[in-house]
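> Alright, structures below, take your time with them.
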Structure P
């Protein structure tokens, strides 16, 4: 029997999660929410996803029909027919929405815009799938924390300990967001350390990590500059670490100079060639020629497509909460194969 999934917030992340869920054979979209009629509703209609209002207010629900959309009801109506809700609403609405989910008795997943303290549990596929099995609710960590986990967790599992200092070079805004900046500045995050590194410890507390962050005038990707200190006797080389990552799900290793992919612009052009909708790149991109192990210290760069690297993690997280797949690698393989077939790529 398919897992019945609700998407609360059919925006940048929500529409992508909806597609990824729709691709799977063990779950189905029973509805998506919008705050009001807008161009985003057209995509839901085109996909055949039942449309609901984010609110239960009758007047707000009526606005959809006034604009020609068939709205099935409010959020409470959607929760009543769902097994799990994926909360993709704007950050800082978590506490309000959590109360609604708990009242409805539905399992729930928040995104990384909310804090770990909201749920007391966070998720990435490779780090702590088992700890999330059959939980009532959790939080899929942010795009940056997901990216850090993808490359740091296999290193930690090999070495048994890891100390990390990293700098997040963050895009200023998503491509469709006209309200943020900077436009002509580099903006440091003046809270030190930034939340990104320590957030890794919500899914893998054994990794000792701190981070700094700056926002730069670009919209397409984040960049990480990472220094990881490995313990004595780690037995690794630059080549063996790259090979480890090549065998890690959702990580791409490419030689920047040889492949003429030396900036995030070329990375995203390559992503468009893959053929996923919206030109998404679910994988973390690591430059082979930008990685070097010197003694016990590893240096490397990686790029993160902030709109999409968390998308497949949401699918795996649904299986964890519902207890339908205990092995994270099995879930990852199933998720990724289904998405590839869905987009024929």
Structure Q
């Protein structure tokens, strides 16, 4: 089926139309937004009409089918079953067809809608529409699955969102200031939301009705591209001490922890792709070509992949997901979560 639009998803959620719905993309903020919209249509996550189950692979689907086959707790009312994919590496080009089969079979149960929301660190969409990943193509093109792709936002759409969010706090932000905020803070909506809320609180506290550049400069954290190469290269080589030194440098630069974690996660996603291709017998040149890497970068990944098992890389990605959860839930200080990730990342390096 073709991809659906946000407008179609919204109307579908409001009307509680049954079906199988998948949310995925690079912008976690939007994924969480539309996920929440669907849940609220069924009464919220505390509602008896909402059930959340985990999916850990085609060999363990009993929770999914138990949830969809159970009668609604509120009599004849429809229910929403959210299928959570929380670990990276579960949905790949080789497992996507089995995943689609599970979703389509679960979607046949009457009075039940299925929702799957996959964060960027869990599912690799590739670069749609020109270069989607194989898994993205298989799931989004499957008959009976409604797929909403949520890419990174930019331009006028992002500026309007910034102005709306400021407006929800009762303060005014002009188009030019919204663009300035993007220039300073970057275009990740999760980070921007935090900075907007902080700037709004400052403005309200100081009786400022119109946000200006001075407020942005005073209270908002500028976005600095992390030194992904230095930190990632140390992690790839299993040099824990050097990686921790690189992390300390990023702390001093006040690099946004979630951005830093995203760059580390990307390293292991690419490393896993290299490991899979090597296991399939691809040559270094073929690896570079298929992953669209330059030969030097590919050589670094191939050298690192040769010292690691596929399982160890998948475990590292699980650690990345754990760190992401710790940061978002504020369970530990953000940089502490990344320190723990670095300390565990070299556990699978073969001597």
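Where a number appears in this text, it was derived from the coordinates with a stated rule and is not lab data. The shown structure was predicted, so the numbers you read here are calculated from the model rather than taken from an experiment. Cβ atoms are built from the backbone, for glycine too; each structure is taken alone.
> Suppose you compute distance in nm of label points 7 Å out along Cα→Cβ at positions 41 and 337 for every structure in P, Q: which one lands on 4.0?
Details: P: 4.0; Q: 2.9.
It must be structure P, since only it matches.
> Compare FRET efficiency 1/(1 + (r/R0)^6) of positions 105 and 137 (r between Cβ atoms, R0 = 25 Å, to 0.05) across structures P, Q and report the one with the greatest value.
Numbers: P: 1.00; Q: 0.75.
Looking at the calculated values, the largest one is P.
> To test your reading of the models, identify which of P, Q gives 1.00 for FRET efficiency 1/(1 + (r/R0)^6) of positions 153 and 241 (r between Cβ atoms, R0 = 25 Å, to 0.05) when calculated. Please list the in-between numbers first.
Working: P: 1.00; Q: 0.05.
Answer for the origin of the read-out: P.
> Here's another thing I want to ask about it. With helix-only ellipticity at 222 nm (-39500 (n - 2.57) for each DSSP H run of 4 or more, over all residues; to 500) coming out at -17000, pick the structure among P, Q it was computed from.
Numbers: P: -10500; Q: -17000.
The structure behind it is Q.
> Something else now. Looking at distance in nm of label points 7 Å out along Cα→Cβ at positions 121 and 145, point out which structure of P, Q has the largest value.
Details: P: 1.5; Q: 2.4.
Between P, Q, the highest calculated value is found for Q.
> Work out which structure the value 19 belongs to, where percent of Cα pairs over 36 Å apart was derived from one of P, Q.
Working: P: 19; Q: 28.
Matching structure: P.
> Identify which of structures P, Q gives the largest calculated value of mean count of other Cβ atoms within 10 Å over residues 177-184. The partial results should precede the final answer.
Working: P: 9.6; Q: 19.1.
Checked P, Q; max of mean count of other Cβ atoms within 10 Å over residues 177-184 sits with Q.
> Mean count of other Cβ atoms within 10 Å over residues 201-208 computed as 18.4: which structure among P, Q? Display every interim value, and only then the final one.
Working: P: 18.4; Q: 12.8.
The correct label is P.
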